[in-house]
Structure 1
């Protein structure tokens, strides 16, 4: 199985927050950076996997559709 995964990076003046997302079977390969770093092999990051397909995207800003398209 090929793992499909992506990250959302929030860059601030004092650091970065990395939010991982993946298909359901790949959460063990994820890495969450929000304060202390956490990897998917040692931490339960299952909530970040399997909730969506990684091919079609919609991005909402303040509750309004800002972008929709295929990746």
Structure 2
């Protein structure tokens, strides 16, 4: 999955949690808007990292972390 799709998935997760559009082309942190566990906030921040080398390598990696969150 291209890194842009992983970013879009992170932005979608942010929207589903916060019910607000994330700021475009930025790292999204739901914890700045609502009370959410730190692990879920970290997952979304990593998925929306501006540096693509800091994002998940695959959606499977992201899904694995979501399962443990």
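List of remarks:
- Structure responsible for 10.8, 30, with Rg and Dmax of the Cα atoms in Å calculated and labels 1, 2 on offer: 2
- At a computed 0 (helix-only ellipticity at 222 nm (-39500 (n - 2.57) for each DSSP H run of 4 or more, over all residues; to 500)), which of 1, 2: 1
- Which of 1, 2 yields 35 [relative contact order in percent (Cα under 8 Å, 6 or more apart), calculated]: 2
Values quoted throughout were computed directly from the atomic coordinates according to the rules given, and no laboratory measurement underlies them. Predicted model only: the values in this text are computed from it and were never measured.
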